[in-house]
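Novice: Structures for review follow.
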Structure 1
Amino acid sequence: MSGTVSSPVYELRDNWGRVARDLRVSLTDRCNLRCSYCMPPEGLDWLPTEETLTTEEVQRLLAIAVNMLGIEKIRFTGGEPLLRKSLQEIVAFAHSLRTSVGTSPNLALTTNALGLDKQAQKLAEAGLNRVNISLDSIQPKTYAHISHRDRLKDVFQGIDAAQKAGLTPIKINAVALRGANENGLNALLRFSLQRGLQLRIIEQMPLGPRETWSRSNMVPEQEILEIFSEQFTLTTASYDPHSPARLWNVAEGEDHPAGQVGIIASVTRPFCTTCDRTRLTADGQMRTCLFGNAETDLRSLLRSGASDEEIARVWQEGMALKKPGHGIDDPSFVQPERYMSEIGG
């Protein structure tokens, strides 16, 4: 099945005309950080092993997604995906798949980079194309305050290893947190430009502990741009309409080369109308939206003897029900029951 080239049988088209081509796969809910916007400092009750998809089950769903549902891009997430012991095996299998145009799917990884220095080269050899690395500050105290772990040096080592392995372009994901790291965003951008990395600032989303998020206390896109404009010259850049990030060109300065910076303004400038994503949680639930609560149980189908065709059809039917938007501005919006680490970024 892994090398088959065929036209999609069940297109993941929702009732609003959007077609999902991008699959986000959470390989574990476990994480070795405790970032304040993601989970409580004491951590969470991790999924029991028997509830997590096996390597074979993950591979089967990947094959169905690419061979039958038209998926062209796959991003592996967590929790922290580097904690999945079979990560390299899963990446290699995904690389062996063929999309409808005969190419391997584009494979990416979102990681906190702890331990990436030991895995980057092997992941590249397995077929991984690039990585996004979570880094909210380059100041050790601020990083430790947000992540509840003193591991900044490990992140820097992971970045070095990813660059050496050719897992580029490397994107740095930073969540803007009022009172925590907004004063260090310019330093983070300068660091990224000097290292040839693309920084992407993310508006804080309602996906962590409920008491940690409020729209009034969020750092919105406009304020982020004002912060950058104090030290950098920005001009708008073209960007992929399916990408969550809006890009700006950064002019060369005395202490940095030219480059780009992106802002993911999921709250103040939703990109729902062009969203082309479908998601799998580590326990085999298909989700149509990061902010929703509706899930389609594919794990039970896998374990009850359902055929690939049956699984693909149920997946398609679930995606058809995707809502037109995440509804954060709606008074009836209810924060997802699962935390970010349980959903997958």
Structure 2
Amino acid sequence: MPRMLIRLVTRLAGWTVVCLGSVLLTYTLSALSFDPLAELRTTQPPTPQAVIDARAAELGLDQPLLPRFWGWLSGIPSGEFGVTVDGRDIASELGERAGTSLHLFLPGSLLAVLLGIAFGLWGAMRAGRTGDRLSMAASLLLLAVPVFVLGTVLKILCLPINEAAGTDVLPFSGEKTPGSDLTGWAAVGDRFRHLVLPTIAIALPQIAFYSRFQRAAMLEVLNSEYLRGARARGLTHIRAVRGHGLRMALIPVTALVAFSFGLHLAGGVFTERIFGWHGLGDWLMSAIENQDTMVVATVTLLMAGLVLMVGWLADLALVLLDPRTRS
């Protein structure tokens, strides 16, 4: 047990170093590429140089790159993330933006993992049959369709439903109905209706991704020697799969979920823009448009931290699933 704990702590430290490295790289590239003073320099009549210099000092652009990065990073433990290029406090907006993204992304990802594993196991148990072939074709189609196209298709498919109902049963945009003063369960229902389409848009590609991988992993287990040995000892096929095969088939998928989490999180940027959710993805895109290094670095830090946490939890899950890792 102590060795296992040391290994988990060591892995967490390694993930932390990678996280900080990604944030440093993002900060450096954005700081060298962005020019938040460009608009001031191109005004007519020309902006006085003293005003430009004062604005540069306000944003910290008069300092070298590494001291600027260290000053930003050292303020994070106390909750100071700096200000945006238009003077707004980043920390005050970060919590709301992060809550919006997690509210959107976590249900879709959890649904995707559960259904992806379930469909993968179902396809492996029925390999070669019509249902398995149809499932494979649907998965390949979903993986080939870009997120923004999938979101548009979902909107088109739901138009007849809204027209038949005479109201927006499945709204296309926003987290809730603008200007509504709903409370209690009515407010919960309103938010749920706004959540349906973006959740489906997030979940469908991930379901296709995980189901294909889970199917391949389960097929390998079904053809393994130890599963044949379990059946030779008198276990039925279903009991052998449940007692011995399922756990082994979940091990590689657990690692895959951890490594693909960042990819799917990045894909959520487009989902937020398509469905009008003002979360981290929308904030990141706006920051790039406004050439705002502080916001880009802050969003990168939070996303990298989420990936770090998911990766570490995957390591912990592997310890629980695979007894060989405990020795």
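Novice: With helix-only ellipticity at 222 nm (-39500 (n - 2.57) for each DSSP H run of 4 or more, over all residues; to 500) derived from the coordinates and found to be -8500, which of 1, 2 does the value describe?
Specialist: 1
Novice: Thinking of 1, 2, which structure, once Cα Rg over 2.2 N^0.38 Å, for residues 110-253 alone is computed, gives back 1.07?
Specialist: The correct label is 1.
Novice: If you rank structures 1, 2 by distance in nm of label points 7 Å out along Cα→Cβ at positions 30 and 262, which sits at the top with the largest value?
Specialist: When distance in nm of label points 7 Å out along Cα→Cβ at positions 30 and 262 is calculated for 1, 2, structure 1 comes out on top.
Novice: Comparing FRET efficiency 1/(1 + (r/R0)^6) of positions 78 and 158 (r between Cβ atoms, R0 = 25 Å, to 0.05) across 1, 2, which structure shows the greatest value?
Specialist: Max of FRET efficiency 1/(1 + (r/R0)^6) of positions 78 and 158 (r between Cβ atoms, R0 = 25 Å, to 0.05): 1.
Novice: In addition: Give the label, chosen from 1, 2, of the structure having the highest value of distance in nm of label points 7 Å out along Cα→Cβ at positions 62 and 246.
Specialist: Max of distance in nm of label points 7 Å out along Cα→Cβ at positions 62 and 246: 2.
Novice: As an exercise: P(r) over Cα pairs in 10 Å bins from 0, in percent, for residues 126-189 alone, calculated from one structure in 1, 2, equals 21, 49, 25, 5, 0. Which structure is it?
Specialist: That value comes from structure 1.
Novice: When distance in nm of label points 7 Å out along Cα→Cβ at positions 102 and 270 is calculated for each of the structures 1, 2, which structure yields the highest value?
Specialist: When distance in nm of label points 7 Å out along Cα→Cβ at positions 102 and 270 is calculated for 1, 2, structure 1 comes out on top.
Novice: Something else now. Out of 1, 2, which one gives 22 for relative contact order in percent (Cα under 8 Å, 6 or more apart) as computed from the coordinates?
Specialist: Value 22 for relative contact order in percent (Cα under 8 Å, 6 or more apart) corresponds to 1 out of 1, 2.
Novice: Suppose you compute Kirkwood radius over Cα pairs in Å for every structure in 1, 2: which one lands on 20.5?
Specialist: Value 20.5 for Kirkwood radius over Cα pairs in Å corresponds to 1 out of 1, 2.
Every number here is computed from the coordinates shown, using simple stated rules; none is lab data. Every value quoted in this text rests on a predicted model; they were computed, and no experiment measured them. Cβ atoms are built from the backbone, for glycine too; each structure is taken alone.
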